[in-house]
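Got some structures for you, see below.
Laboratory data are not the source of any read-out in this text; all were calculated from the coordinates shown. In this text, all values refer to a predicted model and were calculated from it rather than measured experimentally. Cβ atoms are built from the backbone, for glycine too; each structure is taken alone.
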Structure P
């Protein structure tokens with residue numbers, strides 16, 4: 001999918017790196033360096049996606065995201081937020097304001113392009129919101145999970161973890177990344193709570209939870225969902 005991407009990044013070197021990466025992926029890009037310019041460009045150009053730095057001058061990334069989500073004409077433009085501020089509250093606020101994904105600096109341009117591809121695919125599935133991988137399907141509208149066609153009962157936190165992992169099969173998620181997906185349901189959780197959620201999910205979607213073939217551990221990093229159906 002070729003898209004027009006608005007890049008709002010005040011670091012000119014970073015902005016140019018993102019622009020070149022987007023062009024290499026077959027996308028077109030418009031680059032701006034402050035929040036006011038980002039809002040103006042978004043309204044004029046109606047981009048398919050916005051890469052939004054949090055620490056922009058004039059209007060910061062929070063303000064830009066809030067304004068975009070409050071714009072009746074363009075409430076659904078996907079936003080991938082970039083932040084050097086790894087404080088959990090900052091990341092959570094960005095997601096609560098409607099950012100579709102986030103990356104903490106420093107980041108890999110290749111991973112950023114992978115995140116952009118995923119968000120764009122998600123937007124292209126508006127008429128079929130169900131995400132599927134490895135024999136698991138997750139319907140975010142009906143809040144239903146199926147494994148090999150059979151319904152699976154999930155807690156809200158388990159549902160959000162599966163939704164993230166099925167949407168990006170074979171991507172390795174750290175515990176912290178998965179925890180961010182569940183914090184709206186249990187703000188007292190720790191990263192170790194993710195281990196418990198994964199253990200419970202394995203009981204529900206694995207033929208032998210002790211020898212998982214779907215929800216795999218990547219030692220020293222986190223977890224991934226195999227995109228190959230067992």
Structure Q
């Protein structure tokens with residue numbers, strides 16, 4: 001029996017997976033549309049993505065529209081799954097910025113560019129790093145009291161174990177803020193396939209820790225505030241590798 005084709009296929013599959021999960025950096029960019037400018041913004045952003053494709057940008061770029069909450073209508077783009085060093089070697093960063101200012105900036109105001117690090121050990125899945133975005137995401141921003149990060153992350157480990165015992169639980173991906181906002185912030189992405197996903201799974205972090213008093217106390221003591229919003233994936237405003 002000739003094992004070489006099988007071995008080659010296995011090697012290619014493993015190499016693809018390693019490439020998709022090669023780093024923990026997650027750079028997000030947030031934009032507020034100018035009044036009445038949603039359509040021209042999207043047309044301009046498509047042209048900007050064409051610039052990235054023409055220059056063979058090795059980074060993947062996701063795009064979402066925020067559908068509810070105080071930031072409803074905002075646009076978010078992000079590049080995830082690479083080491084932080086990848087952003088020291090962007091493809092012609094000056095020309096990239098110039099193209100963005102020409103095509104996109106007239107239609108939207110930048111509202112922030114936070115950078116996060118993936119907490120792989122606290123997560124049950126990494127759809128974005130694996131290039132498998134869901135139709136929507138339930139996005140929760142958590143502010144933790146400064147100095148309480150270790151207790152909070154200990155509770156996340158307990159929640160991860162609880163999630164593993166729930167059949168059909170959607171992937172939960174945790175990130176910790178590195179720069180671009182107040183210290184001690186976390187972000188949770190829960191993959192959803194629309195509103196029907198809430199019929200199948202509606203557990204909160206607190207409810208996942210009902211059976212673990214110590215972890216529940218860690219969350220109660222550590223969390224200062226939390227807000228949740230829905231992000232809808234825009235494949236036509238994304239460029240994945």
Structure R
């Protein structure tokens with residue numbers, strides 16, 4: 001049974017604890033290491049590995065300390081070079097090439113973001129459950145079958161963003177960057193429509209913008225569209 005715990009989500013930092021009761025992973029390390037320790041009740045030795053999607057600080061801030069703690073960190077070559085790290089604890093992965101960590105089989109796939117070589121992850125366990133993790137991307141070109149859990153960015157709504165630009169709350173330049181690098185509510189809906197959700201048990205909406213999102217609205221609209229349990233990642 002997959003269990004998901006949000007340690008942090010958003011532009012200030014991202015970190016998620018994911019376990020199938022056999023192998024515990026953390027996805028992203030974008031908050032201070034001491035905070036990761038505290039939020040995991042200092043049970044760091046239980047972490048089998050850390051998965052990193054890309055080099056932006058809100059996703060990799062604590063990588064050096066995670067490595068020092070003896071935890072393997074999986075990332076693409078482009079991300080490794082951008083973070084400027086080396087050592088035997090850095091495990092280089094390639095999009096569309098599976099690898100295994102404990103009871104998980106993990107498939108990285110390309111995402112669309114303003115980073116060197118960003119990826120998302122499809123995680124499958126021995127119980128037949130499948131977890132999709134995708135963040136910091138304005139589009140997902142792949143289709144997935146038999147998903148049971150989805151963790152996906154829902155950063156902003158186009159209508160809220162345009163309203164904020166008109167009011168002068170958000171600069172037009174930032175709006176254009178968001179369009180090219182983050183997943184909008186509208187595109188998330190199209191993603192759900194294009195995928196097989198028949199086995200999905202939980203949907204987690206990640207990385208909501210402080211200014212350009214509405215958690216209650218996003219949750220309500222995705223629930224209405226999918227008919228699934230929807231959770232907002234907060235923290």
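Across the set P, Q, R, volume of the Cα convex hull per residue in Å³ reaches its highest value in structure Q. One of P, Q, R was used to compute helix-only ellipticity at 222 nm (-39500 (n - 2.57) for each DSSP H run of 4 or more, over all residues; to 500), and the result was -12500. Which label is that? Traced to structure P. Where does the value 4.4 come from, among P, Q, R, when distance in nm of label points 7 Å out along Cα→Cβ at positions 94 and 222 is the thing being computed? Label of the source structure: Q.
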